[in-house]
1. A value of 15.5, 46 was derived for Rg and Dmax of the Cα atoms in Å; which structure in 1, 2 was it taken from?
2. Thinking of 1, 2, which structure, once relative contact order in percent (Cα under 8 Å, 6 or more apart) is computed, gives back 23?
3. Quick check: -9500 is what I get for helix-only ellipticity at 222 nm (-39500 (n - 2.57) for each DSSP H run of 4 or more, over all residues; to 500), calculated from one of 1, 2. Which structure matches?
Structure 1
Amino acid sequence: MLSEIKLFTDLLYQQGVHEALGYLNHRTPHRYTGLFRFDGDILRNEVIFDRYQTSVRQGLDVPMAVTYCSLVGQQEAPLNILDAATDPQAQGVDTSVISYCGVLIRDDRGKAYGTLCHYDMQRCQERTTDLPLLEAAAHLLYHQLHPIR
């Protein structure tokens, strides 16, 4: 895993957040990889990578209560859903997103900041297995977007 973190870090610092999200995205079957920020009742999309439309860099902000990201924030634990139709964890969540894998991002004080996640509007055939890489990437992305002053 250390070599994957090094590759991710090199991409992040040399080419930027969007390209680093692309690296993560190509390790999963999901179409999208995004960085989201908690903002009260709204989930803010900070950066997105779309496998099929790589020029897309930002998605929509959405009400927090209907998102998988809100579950990650509430549980303070990763969430990995292959198919919203069959997974009981998806109850009450907007099921236009069918598959999801996300980890919590914490700020420098340890407070929940948002999520780094993969997601898709169709069922995934396999679970995302590189959660440790996602968690390391989430920390690095937060610090790239919010440098310590």
Structure 2
Amino acid sequence: MKIAMAIVAALALGAPAVTLSGDKALVISAQDLKTQLAELVPQAKPTGSAGPIIASYGKLGLMLSVRTTSGVGELHQHFDDLMVVEEGSATLVTGGSLVDPKTGANGEIRGTSVQGGTSKEIGVGDVVIVPAGVPHQILLPPGTVYKSLVAKIRES
């Protein structure tokens, strides 16, 4: 619980994520997760999203994600995404190709959208895995707030 409270404090103060090592374990209660996600909504509204990293350990980065608008198309060359939908619903588009792709730091490629992909409705409790190299995009109905817990897993 002390680590979870440290994460809440870190988010409130804008501090960096908790870095775990050795024999430490991290437990974030469902209530702490719900509270942290709720606190991100005002931050997400001006830009459409907020997503701080809350913990990292080796090849794993754990982050929160709040969306108030649809995302851009993405392709992560070095990271698998594992997402657990905590609130809201969306359409996940995977596969196909990115429209107007631009390569950024660390093998992250962004485009205006995903073209020719497969659409799947996702909602609370759904677990989504997007392997590295797969274009994907989250589309939201107007007025939707979408919240998820995201694990970014670096491939070797």
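No lab work stands behind these numbers, since they all come straight from the coordinates. On a predicted model such as this, the values are computed, not experimentally measured, just so you know.
1. Answer for the origin of the read-out: 2.
2. Source structure: 1.
3. The value was obtained from structure 1.
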